Structures are given as structure tokens and as C-alpha cells.
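Peer 1: Pasting the structures here.
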Structure I
Amino acid sequence: MELTRRALIAAAVAATVQTETARAAVQQDVGSGRAPLPLKSEFHPIHLTYLDSGTMHPIANGARRAVGSYLENRSLHPRERFSLDETDKRVRERFAALINAASEEICLVQSTTAGEQLVVRALEIPANRGRIVTDTLHFSGSFYLYQELARRGMDVVWLRPRDGQRIDMRDIEEAVTKSTKLIALSLVSTFNGFQHDLKRVCEIAHANGAYVYADIIHAAGVVPVDVRASGVDFAACASYKWLMGDFGLGFLYVRADLLDKIQRPQYGYEQLDQFQTHVYPLDPPGSTIVDYTTTRDAPGYFAMGTTSSTCAVQLNYTLDLIRRIGVEAIQAHHRALLKRARTELLRIGYNCITPEEATSPLLTFVLKDARSLEPKFQAARVKIKIGKNHFRITPSVFNDFADIERLLEVLS
């Protein structure tokens with residue numbers, strides 16, 4: 001089917017009504033200081049319709065200013081210096097609050113992948129053998145990791161969606177055995193937005209003596225995440241998507257009571273609590289080169305060296321911005337936008353593979369040779385993620401229904 005000019009005008013009128021309804025829903029807490037949505041003023045003017053925040057989120061104006069101030073001080077400008085240790089501490093605390101963890105359970109890492117690799121090494125995989133259960137809606141970048149572990153002797157079970165959209169809980173129950181060491185999954189799939197029942201997955205794993213690792217890069221900041229309620233053992237995410245940060249800094253969550261049960265996967269000076277050398281002039285004598293103790297928290301096990309200071313400065317601002325908006329308000333905002341997009345694109349005849357009940361900010365459609373659409377999108381100055389045979393729409397806090405209507409016009 002095709003969208004006629006009349007249909008587009010009618011859709012635009014309907015969108016206006018929907019916009020006001022959605023705005024009223026997300027502005028209910030404005031009087032208490034919450035930021036209203038859509039939040040266009042917080043972002044640099046974007047000279048295109050940007051619906052690809054799930055690939056890389058634009059940087060907030062406040063974060064840009066914070067980084068500018070940091071760089072001035074970094075250049076030895078005669079002003080008050082930043083305390084990077086304090087910034088890192090606040091960032092860990094704010095991220096911990098976002099997912100209902102303790103800050104001692106959070107370690108700064110380079111990326112989601114770095115966090116997942118550290119978990120695998122801490123569990124002494126593949127040396128201890130056993131089974132790993134994962135699925136094909138997990139991050140495709142992790143396919144290499146688990147296929148390589150299978151080659152090195154692990155029994156890796158790959159679960160596939162029965163209906164092309166969802167991983168069936170019955171398949172997880174059947175795959176997990178007493179020999180299972182780890183279930184590795186994406187809480188929200190980067191491919192199609194499917195969301196696992198993480199609490200149920202953890203119940204299945206723990207009943208069989210297994211651990212659960214969750215990639216939460218498409219959940220933290222846009223979907224409520226409660227690591228305490230779910231019982232998940234490990235989780236990781238980078239910051240350049242829904243946390244509105246940048247490349248080179250992410251978070252690893254490790255449940256506090258697991259530290260005595262796992263191996264320290266690496267040794268770095270950021271893990272140290274006390275450190276006394278015995279080799280330099282005026283050092284106290286000692287029988288070793290150095291005496292040291294490590295902190296009894298996640299950084300004490302997983303930290304390595306320096307992380308991105310500019311990204312930490314950004315996150316110090318954006319994590320507070322997300323708190324002020326409220327994750328539930330962000331979720332309601334993108335759900336309203338995606339409901340409009342789903343309804344119209346299904347009516348036109350596109351094949352949606354995002355589960356209808358999904359609460360994530362991703363909407364994916366299968367389309368053979370989807371990249372043939374790229375010239376149309378470039379000409380219309382609309383940006384979405386286009387794969388070989390699918391396209392994905394991921395709106396954020398600065399998008400509105402007018403953006404969705406421009407998308408629909410291109411896809412008509």
C-alpha cells in the first residue's frame with residue numbers, strides 16, 4: 001500500500017493529537033523539576049531527522065559544556081581543577097542508582113565487550129569446561145567469543161527464536177543442565193528489541209548452579225533495570241547509546257557476594273588499596289619488592305588502568321539528566337513514538353520482527369536488500385540504522401511525532 005498526500009495530512013493531524021497526549025504524560029512531574037519531553041533544547045540543533053540513537057546517541061549540550069570546562073583545566077588553565085577521582089566516584093554512584101546496585105558493585109571498563117570478556121575469565125572459562133547457554137538475539141559481536149570458546153572445549157548451546165522474534169523460556173529450561181556454567185544474553189536485543197524475563201532466567205540458572213551475564217546496553221537508561229530484583233550475577237554496558245556518553249567507557253556490575261567465589265581476571269594498579277615499595281631511596285626495608293592490598297569491591301577485582309576522563313565528565317552530567325527526566329518517562333516517550341511507527345508501517349505492509357509487547361526503544365523490520373533504501377533516506381535527511389536485510393528505528397528524548405511522520409513519508 002502507498003501513503004497518499006491526504007493520508008499523510010490526516011496522519012500529521014493525528015500525530016499532533018498524539019504528541020500532546022504523550023507530552024502531557026511525560027510532563028506530569030515538570031513542576032517537581034523533571035525535564036519535559038521531547039527535550040530538544042538539551043541537544044545541539046540536528047540538521048536531519050535522527051532516529052538512530054540506538055547506534056550512537058548525540059551528545060547533550062550540558063555534557064559538551066562540562067567537557068569543555070574539563071579540557072580547559074586539563075590544559076592547565078588557572079581555574080579550579082577537576083577531581084577526576086571524585087568524578088569517577090559520582091559516575092559509579094549514579095550508574096549504580098540507575099540499576100539498583102551498590103556503587104561497590106560497579107567497575108568502570110572500556111566497553112560492554114570488555115565487561116563480558118572479564119566475566120568469562122573470572123569464571124575460568126574455558127579451563128573449567130562445562131556448558132554455556134546463549135542465544136542468537138544476543139549481541140552479534142559476542143558470537144565470535146562463544147564460537148571460539150566452543151572450539152576450545154566448552155559445550156555452547158545456541159538458542160534461536162521459534163517465531164523469529166522471541167527466545168522461548170521453555171528452550172532455556174531445557175538447555176540449562178547441572179553442567180551449565182554460564183547463561184549469556186542481552187537483556188534487550190540489539191537486533192529486534194526482544195526483552196528477556198531476566199528474573200526467571202536467573203531462577204533457572206541458579207537452580208542448576210549456573211551464573212547469568214546480561215548485556216544491558218539497550219536497557220540501562222531507557223528501560224527500568226533492577227539488578228537486585230532480578231538476581232542477575234553480572235551485567236555490562238557501554239555508555240555511547242542510551243546513557244548519552246561516548247566511546248571508551250562503560251560499566252561492569254558484579255554481585256557483591258560473588259567476589260569470594262570467582263578468580264581475579266587481571267591485575268592492575270586501579271585495584272590497589274595500599275601500596276608500599278621497598279626499592280626506592282628512603283623506602284622502608286622489606287623482604288619483597290612491594291607490599292600491597294586490594295579493595296574488596298568490583299574495582300578491586302576487575303579494574304585495570306586509566307579510563308576515559310572526558311567520557312566520565314560527560315556521564316557525570318548525562319546520568320543526572322536521565323535521573324531528572326526519569327527512566328519511566330523516557331520509556332513512555334519512545335513507546336508512544338514507536339507505536340505510531342509500528343502501526344503505520346504494518347499498515348503499509350512492512351514486516352516487523354520486534355515483539356508487540358516490547359518496551360524497549362527499538363523497532364526492527366525485515367526487508368530484503370534494505371540498503372537499497374539508503375539513497376532515499378539520504379535525500380530526505382532521515383537517519384536510521386539500515387542493515388543488509390533489515391532496518392531499525394531507535395528514537396530518543398529529543399524526537400517527536402513530526403520526526404516519525406518524516407520517516408513514514410520516506411518509507412511510503
Structure II
Amino acid sequence: MKVLLLNALYTPYLLGGAERVVQSLAEGIADAGHEPIVITTVPQKGNRLDQVNGIKVYNIGLRNVYWPWGRVDKPGALKLLWHTLDTYNPWMAREVARILDAEHPDVVHTNNLAGFSPLIWQRVKERAVPLVHTLHGSYLLCPRTTMFRDGKNCEKQCALCRPFALPRERLCDAVDVVVGVSRYTLERHTKLGVFASTPEKRVIFNACHMRPSVLSPDAQPLPIRFGYLGLLDPTKGIDVLLASVAQLPRATWSLDVAGEGPTAYERYLRSQYEKPPVRFWGRSRPELFFPSIDVLVVPSIYNDPLPTVIIEALTWGVPVIGSSRGGIPELVADGHTGFLFDPDRPGDLLTRMQRYIDEPSLVAGMREVCLKKAEHFLPANVVERYLETYVRAVASA
């Protein structure tokens with residue numbers, strides 16, 4: 001089976017979990033004896049064909065007013081123009097159509113569409129190719145992809161989002177199977193009437209490779225080493241975390257912060273909080289970061305669809321304190337693989353962190369449960385579910 005995978009970014013351009021998930025899926029499809037092909041965007045002009053770990057990758061130079069994944073914020077008027085074009089981009093759709101005609105895939109699997117626009121779905125259906133789409137976020141509902149505005153989660157689409165979302169939603173009729181990376185993500189779309197005519201809807205969690213666990217002693221000594229790994233952005237609640245740890249007793253904790261964000265915001269965080277025992281790592285690899293912490297904190301204040309960093313933590317046997325937002329409760333078994341907290345309750349995160357300080361043996365006690373939970377997200381299991389999905393899509397076409 002020839003599977004064409006499309007995602008906004010692909011290695012070496014890694015922004016978040018979706019890029020790693022698509023790469024893992026492509027390589028898993030190849031290991032299973034099928035032929036994956038990847039289409040992605042790059043900031044350079046023109047197109048080129050590469051081989052990445054044996055996978056054929058079509059790199060399409062983004063045809064829009066700027067490359068949106070930089071660290072410098074753009075003026076509002078320029079953002080408006082970018083999102084308008086990204087709603088219906090005929091130039092990117094034309095390039096994808098050329099690849100479809102050259103490769104003749106058995107099935108097309110789209111993921112994050114930013115940079116391409118949903119117009120590519122129309123080009124796929126014009127060629128009668130079965131189409132599977134995975135929802136990694138709320139791109140179809142909100143140009144910012146977060147449905148978060150003025151410090152609050154949006155219960156419904158606002159007047160600013162609707163002009164962009166409506167054309168995108170109308171193109172959803174082309175999709176044969178829609179997959180949510182969490183139940184929350186899928187239900188958020190279907191409750192708003194998106195994918196109403198799509199015949200099949202599924203939930204398939206993201207995959208992550210198991211890692212060699214670094215065993216903790218039976219009695220975890222203080223200080224407890226908390227960690228944060230991800231985008232430095234207000235929606236991720238990083239400032240909530242930093243303000244909370246500052247209230248913990250001295251000499252009982254440390255906090256390692258790994259990741260990057262908009263330059264101005266990152267500079268602000270460092271100026272306010274970069275002092276012992278808080279350390280900012282900048283960009284870091286998971287294999288260096290997770291062995292250096294005891295507990296991961298995922299304090300998202302927006303409805304995070306499914307933070308892959310939680311799955312990564314579980315594969316290292318690291319318990320997680322996660323907010324009760326979006327798909328996070330589907331990954332964190334409260335009291336078993338970590339704890340959940342309510343961002344709307346002042347001090348709730350602080351209480352959960354204090355629990356590990358008061359009972360440091362919880363770290364070692366939760367390790368085996370985390371590793372057992374991680375087995376559900378092995379790449380082979382996720383690849384098998386997607387291959388089954390592709391077969392069903394082809395059979396029903």
C-alpha cells in the first residue's frame with residue numbers, strides 16, 4: 001500500500017509533538033512493508049525531493065506572505081493576510097496535485113494543514129483517492145488553533161474566527177475518515193457540527209518509543225526535581241507553574257524548564273524567574289531532559305488536545321502533574337501515573353507539587369505504573385490502528 005502523509009512540518013523542522021508523531025508513523029509504515037511518502041513545507045523557495053531515514057519526502061517551499069513558525073511575532077495586519085490565504089491557498093494545492101499525479105497513492109493521510117490549506121482535500125477527492133485526516137488541534141475551528149482568547153477558553157467560535165473557519169469546514173465533506181488524537185479533540189469538532197457527513201470517526205492516540213528507564217531509589221531524596229518541556233507560551237501555563245513553585249519551601253525542589261517561545265515572552269520569563277533553583281535549558285532533547293527530572297508538570301490553561309510530552313514522560317517512567325484541560329485527563333491517571341489539577345482553583349497546582357515534596361516515595365512508587373501505561377502508545381500498536389484505518393478507507397471508497 002502506498003500511503004501519502006501530509007503535515008505542515010517534518011524533520012528537521014520540529015515545532016511540537018505532531019511532527020514527531022508523523023515521522024514515527026511514516027517510519028512505522030515502512031517497517032510494516034508498505035510505502036510511505038511525505039509532503040511538507042519548508043521556508044526556502046522552490047521544491048525539492050529528499051530521503052529522510054529512507055522515507056521519500058517532498059519539501060514544498062511555502063507560498064504565503066511569511067514563514068509562520070519563527071520566534072518573532074508579526075504585525076496583526078500581516079497575520080490577517082496570512083490566515084486569509086491559508087484558508088484557501090491555490091498555489092499550495094497545485095503543488096500537492098502535481099505530487100498526487102506523479103505518485104498515485106492508495107490513500108492520503110493529512111495531519112496539520114497550516115501552510116497548505118484545506119483546499120488540498122478538494123484536489124485529493126478530484127482524483128478519487130481515499131482521504132483520512134487526523135485532528136491534532138483546532139486549526140479548522142480557529143486560526144490561532146487554540147480556541148483561547150483574552151485568557152479564557154472559547155466555548156464556541158467567536159466572530160473573528162468564523163470567517164476563516166466556515167470555508168475550511170465546508171471542505172470537510174471530502175474526508176472519508178476523521179481521527180482525533182483524543183476523545184476531547186474529536187468531540188470538540190463534532191459537537192460544533194464539523195465532519196457531520198464524514199462516515200467514519202475514530203480516536204487514535206499518538207505514539208512514542210519506549211525509553212530505557214532510569215530507576216529511582218526506593219526513597220526519593222529531596223529536593224524533588226520538577227520539569228517542564230515544551231513551547232514557552234502563555235496558553236501552556238508556564239507562568240502559572242513558575243509563580244507556583246516560587247511559593248514552595250526552599251531547598252525542597254528544583255525546576256528545569258526546557259523549550260523555546262516567542263523571543264519577547266521568553267526574555268520576560270527569564271528576567272522574572274531565572275534564578276536558583278529554576279534553570280532554563282532552551283531547546284533540549286528528551287533523552288537528556290527526562291533522566292534529569294523526577295516529575296513532569298504540564299500546566300496548560302487552554303484545552304490542550306493531547307500533549308505528546310506526557311506520553312514521552314510515561315515512556316521514561318516519569319509521573320506527570322497535568323491540568324484538567326482538553327485531552328490531558330485521558331493520559332494522566334489521577335493518583336496512579338501522577339495528579340490532575342484545576343487551573344481555575346488557586347493553589348491547586350501548588351498542592352499537587354507539595355504532595356510529592358511531602359511524600360517523595362511517590363516518585364518511585366508511580367514509576368512502574370507509568371511504564372505500564374506507556375505500552376499503550378507503542379509505535380507498532382499505533383501504526384497497526386492506522387493501517388487498519390487506511391484499509392477500511394480504501395475498501396469503502
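Peer 1: Comparing Cα Rg over 2.2 N^0.38 Å across I, II, which is largest?
Peer 2: Checked I, II; max of Cα Rg over 2.2 N^0.38 Å sits with I.
Peer 1: Computing relative contact order in percent (Cα under 8 Å, 6 or more apart) for each of I, II, which one ends up highest? Walk me through the numbers on the way to the answer.
Peer 2: Working: I: 25; II: 15.
Ranking I, II on relative contact order in percent (Cα under 8 Å, 6 or more apart), first place is I.
Values quoted throughout were computed directly from the atomic coordinates according to the rules given, and no laboratory measurement underlies them. This structure is a prediction, so every number in the text was calculated from the model and none was measured.
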